[in-house]
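These notes open a run of structures that come right after.
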Structure I
Amino acid sequence: MISDLSRLRNIGISAHIDSGKTTLTERILFYTKRIHAIHDVKGKDGVGAKMDSMDLERERGITIQSAATYCGWANHHINIIDTPGHVDFTIEVERALRVLDGAILVLCAVAGVQSQSLTVDRQMRRYGVPRIAFVNKCDRAGANPLRARDQLREKLNLNPVLLQLPIGLEDKFEGIVDLIKMKSFRFEGANGEKIIEGDIPETMAAEAQKAREELLDSLSMFSDELTEAMLEEKVTEELVKKALRQATIKLQVVPVMMGSAYKNKAVQLLLDAVTYYLPAPPDVENQAVDLEKDEAKLTLATDPEKPLVMLAFKLEDGRYGQLSYLRVYQGTVVKGKEITNTRTGKRHKVGRLVRMHADEMEDIDTAAAGDIIAMFGVDCNSGDTFTDGTLSVAMTSMHVPEAVIALTVSPKDNKAQVNMSKALKRFTKEDPTFRVSSDPETGETIIHGMGELHLDVYIERMKREYAAEVTTSPPRVAYRETITRRVDYNYTHKKQTGGSGQYGKVAGYFEPCDLPYEFGDEIVGGSVPKEFIPSVDKGFRSMLAKGLVIQAPVVGVRAVLNDGAAHAVDSSDIAFQEAARGAWRESYHKAGPQILEPLMKVAVEGPSEFQGGVVGLLMQRRGIIAGTTESEGFCRVEAEVPLAEMFGFSTALRSATQGKAEFTMEFSRYAPVPGAIAEELIKKHKDELAKKGK
């Protein structure tokens, strides 16, 4: 158990995809002696990075699940969560930042602030997470770490302060100049483990002096003590570090460091900065809500002696059952003791506590406030709060974005059916952004997610982890049919098969109406006996489920009965139902049937520079633009677009806006399908019937 909480750091490593997060974590683990050899992310050597433990991650060279580990550096214990960069796995970043005290925002020295950097920054702001910016890949052609620093100010509205300058860039990148110590650092040895401290190169002396003055000026805005020391010319290294730590924790500045994780340069100095500038658990205020006092805010103390409060922020289906990742906010959790889930009120015994190292684990007996651990054998949901039973509190929930894309999945055989349902049950429990629903009309299983890659990964995992072979297709659009003009009907149903027969005659008219269906009884003089009038209504209703054009449900019809005839012996409930169905079949095509399609209300938000592209994209998809608004460099475009045209829209929107725009979609109304598309739908329906041999 960690006794000195001031020496504990809980940090996340977040960035745009391909900025080098996992490579950086790999180097951190190597320098802190958690691993003894460095492996590449792409797994060229057949091993792959330690934190990418899933086969899919190693094959694709991307992080899919956030992975937790811990290490020691300069007498500090550091819990690290390496998060994915791809926008489809944004929930992994969301729940990691929810429980972390500080973060490293990794930027590429060539690309600077990219689209996912904006998303990650929004998430860090949402949970008030202080961060250090690490400008990685200074060895690459086109590297410009100072431009990346400027973009932090311009694009993210942060207050970056430069702590280092690069010695050379691109293929001449040798090391860095530390502006606090005013020394140069070079990294030698097979893996950059030898740190050579020296004087600043003469050619850089003036530049370094100017950059140091800028650093001190920026910090003096937030520290009177430093301002006084500057006036008296008594600035010490300790004083600068103290001012920088205070300003970083209060989110007033973002320290900017640089290096190359892949080339093993300057990672150790970043680790030093994590211990110097990022908060320890007692430096952060964590709030819960008191369930007994109308959800009043309650500030938790990072104190091992107080009543236990911890949050399950991530679940995994491990080899030994459910593995729940937990952040302990207050108190101490002990193996063998009982804990209470405040959502369900159930008590559970703590069976096995572990510290995670990617996919490996180390058993522990206790964990105290501020720590991040995992627990086996307790059935709970992501976001559940656990206490020792003396408190009734819940941690505030995390933000879960809405799913934007859907696919229909169907199993290839019975075995796959069983395995698919097991897989879907597990995935929906683990990932709040992955949802499963059933189409009430077709009975098909539909999965919803954050993007095409998100769903691709889950389909691939079904095959690999559950041997569930499934076929996928876009979900069927819920078309409807209606009629466009009034038509009269007059139909007699007669059947004689020995004994009593069947007889029923109905007459009246069908006409369009605003309600889904309406029945009108205009019988005068009892031509149709009262007891059979509901039978006629029932017969018409039975025809609404499948129209006669493409077998879509029928809406907007008023069926009026105004005449008919009955037989004293042969008339019955069934006879009049059949008479109504016959009248419907005979008259439907004369009433000008029309196919209707669902129109969606679509709102796209993104930088104003992409407004023209977004409008063009919506209009290509038969969208009708309802309006556009613009403010502070961002625009919102609202439109009505047919649902049939929205499949694949998220991918197209990302391509058109460099991933910087997002959209929401909800049902608006039904509208007639254009003639050419109606013909296509009718042809497709006939082809399907022909295939089934109907």
Structure II
Amino acid sequence: MSNDARGTAAEPATTDPANTGTTSPWAQAHARSLADPDGFWGEAARAIDWVTEPTRTLDASNPPLYRWFPDGVLNTCFNALDRHVAAGRGEQAAIHYDSPVTGTRRTLTYAALLDDVSRFAGALAGLGVEKGDRVVIYMPMIPEAVVAMLACARLGAIHSVVFGGFAPAELAARLEDAEPKVVVSASCGIEPSRTVAYKPYLDGALDRSAHKPESVIVLQRDQLRADVGVRDTDWEEMEWTDVMADAEPTGCVDVAATDPLYILYTSGTTGRPKGIVRDNGGHAVALRWSMENIFDVGPGDVLFTASDVGWVVGHSYIVYGPLLTGATTVLYEGKPVGTPDAGAFWRVVEDYGVKALFTAPTAFRAIKKEDATGEYRHGHDISSLRTLFLAGERLDPDTYEWASSQLGIPVIDNWWQTETGWPIVANLRGLEPMPIKAGSPTVPVPGYDVRVLDETGQQCDPGNEGAICLRLPMPPGTLPTLWRDDERYVDGYLSVFDGYYLTGDGGLIDEDGYVFVMGRTDDVLNVAGHRLSTGSLEAAIAGHPDVAECAVIGVADALKGQAPRGLVVLKAGVDAATDGERIRTELVQRVREEVGAVAALKQIDVVTALPKTRSGKILRKTMREIADGKDAVVPGTIEDVSVLDGLRDVLRPHP
């Protein structure tokens, strides 16, 4: 794949979204990042403390496998902890741990967190963990999970966090691929309605896996203790407290900027999972830059990212982004509703003086469903909150409008992927706040050359939908490859269009340069030869005042190829038995008026819930497979399999 192909593409948009008549700060930064990546990212790298400062920025010697800061040497843990303590931030809060499911709150200062991390790093070193070794972390949302991640970074070891509660088969696949020397786990995770025993899952995974770690460390939680060290195994089992009791603090190991920091496996994979690799240098530079330029969060500010450390959002904006910046992060072990009510987020914002809240649109749809009038919000002082950031799935205009009206602050969509590690498209609140267009995450972030291509690889005209692609090279912090599999990386992401990374999402760029992401390309419907995105259909449905959330899937149709089917969850207080038929009729008419008769949406079912992953993504593909009469692949990341089971009769084809 040559760079020559890049020269034939149209120049990237550097429009002025604010319509000021001048070249905007964003346009200047974006244009420079593409024309002079060495200069742009070389300057950004000065915000990081290097053992050996890089003299080279972009290594383009082996396209399409680009690397950043190839001769730089650093340690990510030093940048996240040690340097802040040395600079006088030792007594500042690094982590506010807030667990409504256990009734626990704890604040760790930078100095206290550094002490815990250096001691656990010493414990891992005592078990033989060295630079380049892998450590699998299988834990709930507790401070020790962050300690384990940073301890690995301190040693130059590569951590792979697996979402707590993953079934044995999913965990075993990751163990076999990463081949960890040590596994760190906990006895259980806590859900609002149940306690999830982790140790039986871990034991089952270890029994299945051909690879056996040398050691297993288990943190005992009071809610459910696990049997440790009682089995005749090939590995040594021990408890966290015993390991820490004898641990000696250890310093930071120097690593190359191109050395891996972590492996994060994509969810819902079949067969051998894809291990997304994140390097040390590019990751540190990109996240540090993003915190102030995208999220407007600087040293001393409080960021509340309501996600999980098992997902990429948790890696980037619960753990590394805030700590690399010297900010304070909130580690929340709870839900947006039910722990105890729909005011949970507002209580956290008030208690810790949160400046920015980052979560998924699903969380706000859940809050909206339970508290449509915002009564719970009125009981809390959330005046510290400046911005709400939403990502992880498409932000439908209805949810955007509701959140905006309730909070009276900017509600900012941003779009990115596990693979990229930080936002591709965003409204850059620190660099240049821009006018918001509902349904768009705004403009490409500097470093990302975003193009919409048709099936022949030609750039689409403004307003026309196609495949969203990123022109190579991608910026620092994005995946350089897959774990031990360059060929699979190239084949899976870089081979469809020469010189481009295929995101797998479809959408458009409008006349102002705003990007609209309409959904995964496999969620594009082909109805009688007309290509329709599920996103446009869902936007029409979600705008109905009685709809809390919805999903549209394309099912096989003998006449038209595919036909859309809608599933909607109604807001609390709306009676499906009384009003369901009226709402269905109105929704069909809304789609006809807003999308057109070509959409041919005739069947809409009212359901009590939609099946989702634990990160809040709706399982459209699984529902489509059931509706088509296929053997549906149910991912191990599913939040509640009973929801899907309850939909099978609704979804499956009927004669």
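Just so you know, all these numbers are worked out from the coordinates, no wet-lab data involved. Since we're looking at a predicted model, the values are computed, not measured. Cβ atoms are built from the backbone, for glycine too; each structure is taken alone.
Highest-scoring entry among I, II, by FRET efficiency 1/(1 + (r/R0)^6) of positions 202 and 538 (r between Cβ atoms, R0 = 41 Å, to 0.05), is II.
Source structure of the calculated read-out (semi-axes √(5λ) of the Cα gyration tensor in Å, 64, 29, 23) within I, II: I. I have 0.45 for FRET efficiency 1/(1 + (r/R0)^6) of positions 418 and 554 (r between Cβ atoms, R0 = 35 Å, to 0.05), calculated from one of the structures I, II. Which structure is it? Attributed to the structure labelled I.
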